[in-house]
Every structure is written in C-alpha cells, then in structure tokens.
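Pasting the structures in now, so scroll down.
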Structure 1
C-alpha cells in the first residue's frame, strides 16, 4: 500500500466486526425511504449505495462503472439488485484490488487506477461497449478526486450519450463566512478532501454543464448521512476498550464522526446525492 493509498484506508472491522467481505467503507444512509431508522453499519452502508444506484441505473442488462469502489461491496450489489450485465470497478487502493476474488466470468471486475484522471486504464476501456457504459456511480469517493472538473470529465468519457451519472459528495454552503470557510479548508484537508473538489451548488451545476450533463438533480441527505454516521460513531465508541478508543484507526473514524456532526449542526457543508444525464 502506498502512502496515497493509506490516506483513504479505513479500519472497517471497527465499524462492524461482523460485516462480511468485501467490506463497506462509506458513511451510510441511516434511514430507509419509509423512514425506518437503521442501526447496523453494514445495513446503512448498503442503503446509501442503493440510493445512488437507484438514481443512475434505469433498466436491466446495463453496463455499470463504479468509481472509487473501495473493497468492492457495491460491485456485488449492482448485479443482483439491478440485473446489470457488466459491472466494472475502478479503485486506487492496491490492497482492495489485490484481495478481490471475483475477477472471473461473472461479469464483475475490479481494476486498480485513479478514477479522476484521463486516459482511463486500458483494461477498463476494453470492457466498455463501443458507445460507452450506461451508468456511472460513485459512493463517497468523488470528494477525494483531485478536482470536481477532473471527476466529471472521467464520468463523461465513460458514459454513452443519455447515460446516467449518480454520486455523493459534500457541498460548501453559500452562507459560509470567511472564518468558518478557513476552518472548513482545514477539516477537509485533514479528511483527504482536496480543496478543488469542494464546490457550492452553483459551481457543481456549472462543472456538470461544462461536461455536457443536464437533467441535474440534487438531493440533500444531511440528516440521513451526516447525523446518522455521527450518532453511530458515538454509540460504537461506548462498546470499545480504552486501548482501542485511543488507537490511530479509531481516532480517524472518530474524527470523521466529529466532522459530520459539525457539518450537520452548522450547515457549513451539505451532504448531497447528485444525478445527471450525459446529453451528447
């Protein structure tokens, strides 16, 4: 694992020791559409992925590309849940790719590489239909891209005309003043979020429009995700030993939970699910 890989690594066993492999590592959506609250991490993480998938995957038999898919838990969700014909994952962390056991004739493959740089890995482009894939999804990874423009450029390159994009990210609130904005830059830097990947809603819309996307829809999930994850971390901490509470692995999770709670309370940063259609 490289130093860059390590900045994204999460000790998933501290999130849910009973979670089956491959592990989830997103923030989770802690409420179902019917309002039912979720308490187990693996269920909440799957629920968030489902929300993203439902915003992009429109029909059975489609080709899906998952950007920044981590250990690949979401890859195993798209095929049975949406009857995808082919699922392609791109992930930076070498350990996730090396431990992936499913590269076979199932139509699900995971490839190592950056998801915010062109040209795309040849191993990926060789698997795409000539016109491009039907849907690009990204769950809690877009804000780790070098920039929002770089991420949207890759999505456009992958998609066929009228293909769908859905991803989650955090947006800077328009009302954030200079002082709080400086604090947000520090918090996002400590979380491995490059400043160029953080935008407000207008800047996000402009970035998508520049890449030829329209039918852009924003769904804010602050309560379901930010507050949900913060509350989960607080509950999880109670069950940990004193030694584990002060371990670097847990402190990273605790810091993420604290950041989510801060964002939820101040509304300086908003958590959003974005969907859009490539026009040409």
Structure 2
C-alpha cells in the first residue's frame, strides 16, 4: 500500500489496496494513521457493493446511522437504505428523488455538526460522476484556526455556536422561523480533536446559524469573519471525482463543499458515516 500526500493543505492518495477484499490489520493501522495525519483519504479504482463499503467503515471505527429523521426519510426513495446508507444524487425515479443534495453548489459544512456527537468521518463512493464540475472542496480547519489572528482567537475562546440544519433546504436555516423541530446542537466554535488533541475551528456557513449569547447582528458579523478563513486558498484542496473513487474525510477537522455541475448529467455518490466521539474543548 502506497500513501502519497495530495497538497500542503492536507489529503492523501492511497494506492495498492482493494477494499472489496479483506484488509490486513497492518494496512488498517496505516489507513487510520494516514486519516488522522492528512484529514482526507482518496482511494481510487475501487469496485464496492454496499456491504464492502459498510465493512470498510466498521474497520475504520464503526458504522453510524444517518441523521435524517425517519419520518422525513420515508418521503424519498433512499428510505429503503434503512439507517446506514445514503445516496447523494440528482437522479430520480418516476419523479421521486433517489437521494438528496441533488443539484448545484453546496456551501462549506461539517457533516452531522447538528448532532450531539458529530460523525467522525464521511465515506463517499463514486458511482456516477459528471464530465465537469461537482468537485468536492476541502478546508483544513486546523489550519483555519492556526491562521486566526491572536485577537480573534482570544475573542472566540469559550464561545459556542448553534449548529442547525433543515433537510428541506440547501441554505442556512432562517432563525426568524420556528426551528424547534429541526436537528440542532450547540458546539464550541473551537474544538479539540478527540483523537489528535489539535485545535480546529468548528464553524461553517451552511450549518452554524448563530453564536450563543450574542445579538444576531453581532453574531452574523463574527460568523462572516470566521467563515472567511475557511476560504483561504492556503487551507483548501479539492477532489475531481472519477467512478470507483472512495473518499473518506474527517468531519472534526475538515469541512467540505461542492462545486456546481451541469444539472442534466447524472451524479451518484453512495455515502456512509463513521461513528464519532464527544468533542473536546
């Protein structure tokens, strides 16, 4: 197995491994170390069924159930995948979406940051990809924190943010409306990664809706300032999808976004999640 760094901002490409077959304990240990070292693993050239992908998740920490409430899931075709598998796709069958996050750009976010215990990782498997666009863009939130000026670091120390998401929307939740029924949790703006001990900025333009204890206008100004650090080219790298790619990202220290792509072309990624640990502060 060969591990090759992708960029100075993070990520590593893994070659010489077939995830459809048994993975040796030595290689599992190497994968786990690379995951914590680089934040994103790209494993190309795989041919995986659902069980192969779930087995890989179990090797890397344990399969997590989806965050989408069952009562909402039964409305779409991906309800058939019970709690573990989710299709990220623009495909439909008889007018019914086969998954979610169908078309267009998606802002930076951490998957599951609206949960009490966020997912440790997201695992995506490329099944159908577009000819142009649709890249997954990653931001290294360790580096985002490191780049904060000292005054801003001091200002946000101990502050918490409301992380909330509405599955019926692809934008930030409007807090002027009733949000009591939506998935939400309050997390520190700066977390300590439970496995590495490093500090990371834990905010995103899609899911962090408010800084607790602040007037909304002040909160908006602070979140806008913090999210600008997420767009620093020095901390960003991206992945251009090919069929057979497996991408595993660390949701504690990596946020991700999606570039726009032609709506008329099919795009299908099979998504599974890995159980997380309680965040440290």
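Read-outs: derived from the displayed coordinates by stated rules, not from any lab. The structure displayed is predicted, hence computed values, not measured ones. Cβ atoms are built from the backbone, for glycine too; each structure is taken alone.
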Which of 1, 2 leads on relative contact order in percent (Cα under 8 Å, 6 or more apart), largest value: 2
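Tell me which of 1, 2 gives 24.4 when you compute mean count of other Cβ atoms within 10 Å over residues 119-126.
Answer by label: 2.
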If mean count of other Cβ atoms within 10 Å over residues 47-54 is computed to be 21.6, which of 1, 2 is the source? 1
Looking at structures 1, 2, which one was helix-only ellipticity at 222 nm (-39500 (n - 2.57) for each DSSP H run of 4 or more, over all residues; to 500) calculated from, given that it came out as -5500? 2
